[in-house]
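As structure tokens, here come the structures.
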Structure 1
């Protein structure tokens with residue numbers, strides 16, 4: 001069967017809308033119409049919108065650091081990796097070309113990448129197929145290099161370990177940059193734990209499926225066990241995909257699972273953003289989640305059955321035992 005691209009991207013849009021609801025989005029999700037040019041462009045990608053609090057948090061952090069930038073994300077700015085991985089190579093090139101045209105309208109001198117999948121796709125595919133006219137780097141390296149622009153106003157008195165990915169130069173840079181950021185936070189005690197290179201470049205479907213979810217889960221369980229043994233208060237994540245995939249470890253261990261940018265924002269005195277996705281994942285009750293949002297769903301005239309289907313797919317309880325060869 002062909003990959004259900006429309007359903008895949010539709011789920012991203014819906015989960016984002018359920019979280020932002022009537023609040024203004026801190027990024028553009030449609031092709032620009034005569035936008036104000038700025039030297040910096042924050043490229044969020046698509047899947048971070050499932051964990052929308054990270055979008056609000058990273059944009060607030062960069063603004064508080066004094067940067068003036070445009071921010072874009074969502075399917076209209078698709079990098080093309082989903083189509084590329086699922087055999088639709090021509091469509092992938094078309095989506096990439098479209099997003100590059102949209103980027104050009106902002107006339108950026110530099111692009112800050114949030115999404116590790118976009119970063120990977122640009123490195124491995126896009127630069128070989130298209131003329132990429134701007135330099136780009138991952139947001140972790142950008143923030144780490146500009147820590148002198150961070151004003152810390154609140155100590156974060158917690159012991160923190162990091163779930164990171166290693167075995168590739170980009171991931172090692174992202175890990176080192178995130179570690180630098182965490183170590184700079186007043187009051188935070190950083191504890192090193194091992195994370196296996198077998199986990200691949202990030203906790204996304206590409207690498208989880210390549211390893212096999214049972215084996216991936218075993219590795220994650222060991223990482224979480226090491227964090228618990230170290231007595232940490234927080235197991236921090238680098239990427240939104242990791243936050244999404246391992247946040248339920250919080251319900252199994254005596255620590256919180258929190259993205260590094262949330263800890264940084266706290267130290268900067270910025271408003272705390274609710275990790276709605278994690279809250280629903282830990283509750284593991286799609287029916288209760290729907291009851292919470294039902295008034296908004298009805299007010300917007302959304303298809304209730306479609307909303308329930310997405311919530312079930314995202315937040316239904318995971319099986320306690322995963323068979324290696326399910327029937």
Structure 2
């Protein structure tokens with residue numbers, strides 16, 4: 001299509017193009033794979049966010065038959081790009097992000113009509129989904145980093161440990177969970193923070209998005225900084241059981257980063273996107289930093305150490 005400029009994509013199957021004329025700049029999102037999630041559901045979730053006065057891209061036009069939607073352009077100013085600048089005030093932005101997260105977690109309406117006039121209801125983030133995601137670590141990382149003769153036994157024990165960890169989560173699945181709530185998916189738009197990449201949203205554990213934000217594999221921060229951001233969030237939660245929340249935060253952080261290691265290997269092997277492999281060492285570092293904080297991870301630590309020599 002003429003007049004379109006291709007812009008950097010992400011880990012999904014989508015392609016993005018910027019369309020500009022004298023009056024308007026917009027983004028065209030193309031998806032012929034996982035089309036429903038990447039077009040229909042993405043817009044439905046954006047509508048729910050906007051309904052709750054949270055900045056998300058508006059839909060300008062849809063052409064589902066031709067595999068694309070045209071949405072509002074938030075520009076290129078991700079919070080990630082801002083924080084990488086010299087002298088950027090990380091605490092200032094993270095305080096704003098925590099305020100945004102609190103607002104997101106207050107969302108009550110979970111139904112919306114999509115642009116095909118069909119009702120969409122945000123699903124629950126079940127333990128089965130969580131376990132299956134963590135098991136991507138076995139499917140894609142272990143398969144390529146462990147001798148074939150040892151894989152079956154490793155996977156059997158690993159899956160039992162993951163199931164046990166998931167069953168030790170204490171909080172209910174009752175809040176809006178973005179699932180990729182980190183600084184690369186947050187945009188500064190006219191002094192307001194907007195959210196993109198929301199198509200995977202589910203109703204889940206209150207600790208998940210905070211773990212995604214603090215233990216972000218793409219953005220390295222010190223333990224001191226992570227602890228301070230965690231405390232900023234906790235102080236604002238008047239009726240929160242802090243021990244249960246900390247327990248869930250640590251479990252979800254580890255499960256999430258195991259999933260990410262699996263996904264990044266899949267992107268490299270299946271899709272030829274090898275640039276994600278450079279993020280894996282920091283994902284291991286994040287797991288390492290959490291695995292020593294709670295005795296509940298004793299079996300996981302020993303199993304990984306014995307077989308993969310990571311700890």
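Values in this text are rule-based calculations from the coordinates and carry no lab data. The structure presented is a predicted model; accordingly, all values stated were derived computationally and were not measured. Cβ atoms are built from the backbone, for glycine too; each structure is taken alone.
When Cα Rg over 2.2 N^0.38 Å, for residues 109-188 alone is computed across structures 1, 2, the figure 1.52 traces back to 2. Looking at structures 1, 2, which one was distance in nm of label points 7 Å out along Cα→Cβ at positions 133 and 149 calculated from, given that it came out as 3.7? That value comes from structure 2.
Please state which of the structures 1, 2 yields 0.75 when FRET efficiency 1/(1 + (r/R0)^6) of positions 221 and 237 (r between Cβ atoms, R0 = 25 Å, to 0.05) is computed from it. It traces back to 2.
If distance in nm of label points 7 Å out along Cα→Cβ at positions 61 and 141 is computed to be 4.3, which of 1, 2 is the source? Going through each structure in turn, the value belongs to 2.
Ranked by FRET efficiency 1/(1 + (r/R0)^6) of positions 53 and 293 (r between Cβ atoms, R0 = 41 Å, to 0.05), structures 1, 2 are topped by 1, which has the highest value.
Each of structures 1, 2 was scored by Rg/Rh (Cα atoms, Kirkwood Rh); the highest score is held by 2. Compare distance in nm of label points 7 Å out along Cα→Cβ at positions 69 and 245 across structures 1, 2 and report the one with the greatest value. Result for distance in nm of label points 7 Å out along Cα→Cβ at positions 69 and 245 over 1, 2: largest is 2.
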